[in-house]
Structure 1
Amino acid sequence: MKNTALTETHVALGAKMVPFAGYNMPVSYEGVNIEHENVRKGVGVFDVSHMGEFFITGPNALDLIQKVTSNDASKLVDGKAQYSCLPNDKNGIVDDLIVYKIADENYLLVVNASNIEKDWDWISSHNTMGATMRNASDEYSLLAIQGPKAAEAMQSLTEVDLTAMKFYTFEIANFAGVDDIIISATGYTGSGGFEIYCKNEHIQQVWAKVFEAGAAHDIKPIGLAARDTLRLEMGYCLYGNDINDTTSPIEAGLGWITKFTKDFINADALKAQKEAGISRKLIAFELDERGIPRQDYNIVDDEGNAIGVVTSGTMSPSLGKGIGLGYVPKDLSSVGSKINIQIRKKAIPATVVKLPFYKG
């Protein structure tokens, strides 16, 4: 099992550590509800250094990215990032990722920790145009500093105007006394904030300065359990749960990052699927009664017949009710549709709702 450059720091802080995507990661410190609320109302810091970083460079960099990703990376300008996915050739998804355009012929792809090797092999196998690829995953640490107070709390650490940064933009600048740090206005919580990419050798200094600067704003370290409840309240897909090698981006509601204005792997089949109409769709639901939906629980009709499956579920700390995502037949996917979640021996009624669950 791999450690991040901050593993010993988490242990010293009393974090509960668990294996996650091959890494020893902090799942919680004080408890998921406390940490969740700290991000929603203040500022919290996640160590997400297990994520993968690939640099794609050279004159054919964009050609490769356009071939393997579903979104249109030609629309990116320097300092802009884009959510995308890697379609496979069987109507499924290899992974979802973020594409950063640093400059012409210089891109950064950030991929999920559990898929680093798989993604690298997949992209490499399609690199017939000879783009230069470098897997820098083991060199970089990544902090997600999230919450409505993130900009105010971190402003003293950089000359970049954090409040002026728009969502999905980034700058490369000095941060916490370290040069060439990628400050990215991204994150998976829905409460604003930044992601900080830096080399492993600098992360202890950055971590210390972040907590020093954020002390007046009650900054806290946050574990992966709260990261999951935060992203689920926004309805953001988690690879391995809501999307995988067998779910198409069209079924998963990711048509907005699937651009048929360009050619990419499996584009024709996905376009045909979109035009013909899908038979199942990823929906969001809230339980009408008390209960906690969990991944792999059956979604059933009124007669108890299985019609789908829960892909992500939790008790929402912000809403105080059970929420989840799952795949159901298309005719039950419209907002307001009634379904049931099989929780142990009881079918709990639920209603299909519009995302996000958490409106802020």
Structure 2
Amino acid sequence: MTAATIAVVGGDGIGPEVIEQAIRVTDAALKHEGIRFAWNRLPWSSSYYKQTGKIIPDDGWDTLQKHDAILFGAIGSPDVPDTVTVHGLLLPMRRKFDLYVNLRPAYLFDGVQSPLRDKAPGSIDMLVYRENTEGEYAPIGGRLYPGTPNETAVQTSVFTRRGCERIMRAAFEAARKRPRKKLTSITKSNAQVHTLGLWDEVYRDVARQYPDVQSNSLLVDAAAMDFVRKPEVFDVVVASNLFGDILTDLSAIITGSVGLGASANINPERAFPSMFEPLHGSAPDIAGKGIANPLAAILSAKLMLDHLGHARSAAAMHSAIARVLKEAKVRTPDLGGKATTVDIADAAIAALA
């Protein structure tokens, strides 16, 4: 039985390599429920742009909206400007489909060595909720007098009460379901008094509605220090677009590798398909070598299974990945091994069996 139709955008660099392995592992996991997904592979990438002059066809957004979810690899190529790739496909997708929750888990698996000293398996276990549609990445600004000594650049952050409140509420709801019931809001209102001042006001308003959740507010520079100094104190973290982006690169590294960093771009109201992607970029320096770690993509697919209501298959996939990492027999170079991208997927499929 076909349970869902998934749009697949492999994109650039290592994106197609890791996404294909994520599909293989997902197919194996779905056998636990006796179902399958239909995968619709779409060719949108820098190569597609160079062939057609467009990063996405005119009917591309309508095409995506017909799917139950989107599995996304990576976008970006050294020979194509980010204004075409990132600002033509990835960021507009988040805004057009109102994917305002960017969920980025960070977990230290057994068998993976953190670069931090003496961190036990499971001691780092956090969920970062990043606001995904406005904030510092709002496409508002421009340049005046370009190419002259008076050239001026303006980039405007946009914080709305609605935008702040809905990401806060999503984070508090997640914290309420976790054993520690703890939340940290990331701010910099001592310097950005207007935008982050509003963020803090909304945080305090929402926090009062969740008396069962222990919450606090932390300046982003202090948070960056504590992500390294004592990451085990964090449970659920909620942050603006920019702060969440930067801190989750850090949280991925302290759990062993950015090759383990998964993410979900979610529209909780399900008015649009949600999108799932690994944290890492297109990594053109290793593209085509077959050595990229596919686990971030596989873990992103696991988040997709959770979102689509296939908890049994998602749990099986997570257990298989945990087993592969704990046994430490098959590892890609980022984790100190010599295995290939396909080797890791094969090991996960074997663990699922």
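Coordinate-derived values only; no laboratory data. Just so we're clear, the structure is a prediction, and the values are computed from it rather than from any experiment. Cβ atoms are built from the backbone, for glycine too; each structure is taken alone.
Here P(r) over Cα pairs in 5 Å bins from 0, in percent, for residues 195-338 alone was derived from just one of the structures 1, 2, and that gives 2, 8, 13, 17, 18, 18, 13, 6, 3, 1, 0; the source is 2.
Upon calculation of helix-only ellipticity at 222 nm (-39500 (n - 2.57) for each DSSP H run of 4 or more, over all residues; to 500) from the atomic coordinates, which of the structures 1, 2 produces -5500? The value was obtained from structure 1. I have 1.0 for distance in nm of label points 7 Å out along Cα→Cβ at positions 147 and 219, calculated from one of the structures 1, 2. Which structure is it? The value was obtained from structure 1.
Assuming 17 is relative contact order in percent (Cα under 8 Å, 6 or more apart) as calculated from a single structure, say which of 1, 2 it is. All intermediate terms of the calculation are to be shown ahead of the outcome.
Details: 1: 17; 2: 24.
Only structure 1 yields this read-out.
Determine which structure produced the value 134 for volume of the Cα convex hull per residue in Å³, calculated from the coordinates; the candidates are 1, 2. Source structure for this number: 1.
So if we calculate mean count of other Cβ atoms within 10 Å over residues 107-114 for every structure here (1, 2), which label has the highest result? Largest calculated value belongs to 1.
Here FRET efficiency 1/(1 + (r/R0)^6) of positions 83 and 203 (r between Cβ atoms, R0 = 30 Å, to 0.05) has been calculated and equals 0.35, so which of 1, 2 was it run on? If you can, show how the numbers build up before the last one.
Working: 1: 0.75; 2: 0.35.
The read-out was computed on structure 2.
Determine which structure produced the value 0.55 for FRET efficiency 1/(1 + (r/R0)^6) of positions 139 and 179 (r between Cβ atoms, R0 = 41 Å, to 0.05), calculated from the coordinates; the candidates are 1, 2. Derived from the structure labelled 2.
For the structures shown (1, 2), FRET efficiency 1/(1 + (r/R0)^6) of positions 11 and 59 (r between Cβ atoms, R0 = 30 Å, to 0.05) is largest in 2.
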